[in-house]
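Following this line, the structures themselves.
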Structure I
Amino acid sequence: MATSPRGQFITLEGIEGAGKSTQQAFIIEYLQQRLPQAVIKTREPGGTIVAEAIRQTVLQHYDETMCDDSELLLLFAARAQHLQILIKPSLQKGHWVVCDRFTDASYAYQGGGRGISDQRLQLLESWVQQGLQPDLTILLDVPAPIAIARIQSRKHFDRIEIEQQEFFNKVRAAYLKRAQAFPERIKVCDASQDTLAVQDQIVTILKAFLTL
């Protein structure tokens, strides 16, 4: 069993259409059946009242273009609130936290997708997180064309979901680069497979994590 003076922090990453919502629910149920600790479900941007308000600001459509730096700073503002109000207190109580997206998403979307430098991202990461990192990150990897086809059935699209395939190709490439850089933390699942096949991969990852 993975042990720590605090709870464990698990994040789930991937581009739109990768199946994060479905698999987050599966992960939480899997852990709840095996752990005495509480398992907290949350997401980014969001997770608290203030952070959810920032989420709406980031994702809704406007008649003016939101500049890339504004988007980045808003996301880290939401993250700062999320960490202080929900994530850190939960971990300090010994709870496990399972979060849909975290800072890897900033490196993928604002770094890979928007072209913001790693130097800027690292500065914000250091300032806001003060060294806190996920204990495990599960990256649901799916090619952009498959992901885009999956989200076509949605009735409404937020400001990020309407981006073109080239953007999501860059985001995916940045995610895979992160996985190569941090192989001990980031575990990649082939999310182009059906739901049960993806869950089999996740179970293998979680079993290994739980026995550390």
Structure II
Amino acid sequence: MPDTATPMKAVGLRERKKAKTRAAIQEHGLRLFQEQGYGATTVEQIAEAAEVSPSTFFRYFPTKEDVVLFDSTDALIFASFEAQPPEVSVVEALRRAFHEVYSAFTPAEFEREQTRQSLIRSVPDLRARMLDDLMASIDLLAEMVGRRVGRAPEEIAVRAFSGALVGVVVGVFLAVNDLEPIDYVEMFDAALAQLEAGLPL
């Protein structure tokens, strides 16, 4: 039999190195944005701080905006959402996913996420890009919601529900700042519970 272990290990090592480089670039970028301001920080400065070339920077982040907008947390939340038991409602599955992901954050990881989100809220160009990216988020969520309820993602009911989920998350995101992890999760949880109850006021 051919030995597939070595190639698989090589691929795994390559992906880990790429993830480490991406994380280093983002970490230095966020630090410089805080210290110097977003507009005053250049790609060259970030690349130098991360000890990579500008060409390497652009292999990981197409633009300076993407240093802030790249969010590994979304992938973790979506993966947790899809892993929830099939009998769990869509909203409850998302509530559990938020709890699972954010409760696993270290203080340093949560601080980095707060920095990233604060920049998005305060820099107009980043806020505009985030709103543009929401369309892709709704598409992805509609696919997952559709699978969970056994309906086509292009159905208007599925898309409307997915848009409502994203709207709730964005509404909380734009309103919170400098919270402890438990408070942050509880605000999302309360907003999603309100959605599940029919958005009573």
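No value in this document is a laboratory result; all are computed from the given coordinates. All values reported here derive from a predicted model rather than from experimental measurement. Cβ atoms are built from the backbone, for glycine too; each structure is taken alone.
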Given structures I, II, which gives the highest value for relative contact order in percent (Cα under 8 Å, 6 or more apart)? I
Taking mean count of other Cβ atoms within 10 Å over residues 104-111 as the quantity of interest, name the structure among I, II where it is greatest. I
Could you tell me which structure in I, II was used to calculate Rg and Dmax of the Cα atoms in Å, for residues 120-167 alone as 15.6, 40? I
Label whose coordinates, when percent of Cα pairs over 24 Å apart is calculated, return 40 (choices I, II): I
Could you figure out which one of I, II the value 0.6 for distance in nm of label points 7 Å out along Cα→Cβ at positions 96 and 136 was computed from? I
So mean count of other Cβ atoms within 10 Å over residues 16-23, computed for just one structure, reads 12.9; which one of I, II is that? II
Quick check on the output: 11.6 is mean count of other Cβ atoms within 10 Å over residues 64-71, derived from one of I, II. Which one produced it? I
Among the shown structures I, II, from which was the value -14000 of helix-only ellipticity at 222 nm (-39500 (n - 2.57) for each DSSP H run of 4 or more, over all residues; to 500) calculated? I
Out of I, II, which one gives 15.3 for Kirkwood radius over Cα pairs in Å, for residues 48-143 alone as computed from the coordinates? II
